[in-house]
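These are the structures in question, set out in turn.
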Structure 1
Amino acid sequence: MSDMALLLIDVQASFTAKNYWDEALAEVWRPRQRRLLDLAHEAGLPVIRILHEEPGSMTPFDPDSGLVRPLMGFEDDVAVTFHKRAHNAFTDTGLERWLRLAGIKRLAISGIRTEQCCETTARIGSDLGFEIDFVSEATLTFPMTRAGRQWSAEEIHACTELVLEGRFARIVDIATLQREWLATETA
């Protein structure tokens with residue numbers, strides 16, 4: 001069994017019901033996320049689905065909403081699914097224990113939102129001793145406003161890469177992972 005796994009973080013229908021959902025940004029992200037997911041399947045790597053839930057919140061993240069489910073087009077079979085209530089995928093989910101029992105040492109991070117759940121999971125995963133590949137092109141985020149200034153999704157991606165690179169993660173593209181994963185599979 002490989003010591004690598006793909007985390008598919010919060011790729012769920014809940015986001016489509018949020019007022020900041022931007023279908024134009026999602027259209028760019030979807031084929032990249034799909035390519036990475038297909039690559040993980042092809043390389044025989046375990047895919048771990050993480051779904052964010054906020055029980056009782058009466059929001060799209062409340063399990064009663066019916067939206068805490070895989071985003072259409074990403075309903076693939078996965079090795080395991082964890083439900084989280086914190087921003088990171090480790091707190092109170094059992095993910096770390098599952099990874100250690102499976103012998104996983106390296107994680108590829110992908111999903112929604114780049115600077116929130118994906119970045120936080122990368123930081124915590126690194127602190128726990130996992131090697132982290134942050135696949136920024138397979139993460140999705142949306143513009144944000146602070147103090148009257150709007151930050152584009154591209155700027156948020158760039159800031160996230162800046163603060164993670166060399167400290168918490170290796171920023172890597174899908175083409176590089178394809179070479180590495182498929183070389184590992186045939187080695």
Structure 2
Amino acid sequence: MRSAKTKRKTLETSVTVEANLEGEGRSEVETGIRYLDHMITTLSKHSLIDLKVKATGDLQHHIVEDVAIAIGETLSKALEDRAGIVRFGNATVPMDDSLASVSLDLVKRPYSIINLLMERESVEDMVKDDIQHFLQSFAQSLEATVHIHVEYGEDDHHKVEAAFKALALALRQAVKIDPGRKTPPSAKGVM
């Protein structure tokens with residue numbers, strides 16, 4: 001079973017994450033930030049990756065950043081050398097008025113382009129910058145190339161949620177074991 005656990009403790013936060021790539025999309029999430037909990041639960045549900053996340057900290061920004069880092073690191077550990085995985089994933093998800101697309105590559109070269117088209121300064125109890133920062137920090141610590149683009153929408157909640165659902169579906173594709181591949185999916189022979 002491809003699973004891992006990460007404990008991240010700093011002077012600002014304490015975060016524990018457990019992940020099972022062969023899961024059913026079950027989650028237990030406690031960050032103290034309701035919208036972040038909702039988005040992580042959504043990520044788990046649609047990726048079919050079981051996630052347990054518990055975090056406390058001094059400031060919301062620090063919690064958001066360290067939770068993203070810990071989730072990315074945990075998934076990266078669970079993927080080990082990434083041998084035999086599909087590697088690439090992409091998805092487009094509608095949510096009411098919004099449409100979001102995600103393309104990702106689990107190549108071990110961290111890079112992200114994130115365009116959420118948010119118009120308000122916050123969604124529920126999360127500020128816009130923290131939502132963007134979560135996704136950037138997640139891509140960095142997962143060591144993945146992640147492109148997230150909201151095509152259009154009116155409601156910022158729907159735009160962000162569509163983006164997280166598309167990210168989940170793209171991850172679901174990319175982490176799968178490719179039965180025809182035994183080595184890392186790279187012409188270099190390593191990821």
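Annotations
- When distance in nm of label points 7 Å out along Cα→Cβ at positions 24 and 96 is computed for each of 1, 2, the largest belongs to: 1
- Sorting 1, 2 by Cα Rg over 2.2 N^0.38 Å, for residues 64-167 alone from high to low puts 1 first, with the largest value.
- Distance in nm of label points 7 Å out along Cα→Cβ at positions 48 and 176 - structure with the largest value, from 1, 2: 1
- Calculated for structures 1, 2, mean projected area of the Cα convex hull in nm², for residues 40-111 alone is largest in 2.
- Which entry (1, 2) yields the derived value 2.8 for distance in nm of label points 7 Å out along Cα→Cβ at positions 72 and 144: 1
None of the figures in this text is laboratory data; all of them are computed from the coordinates on show. Because the structure is predicted, anything quoted here is derived from the model rather than measured. Cβ atoms are built from the backbone, for glycine too; each structure is taken alone.
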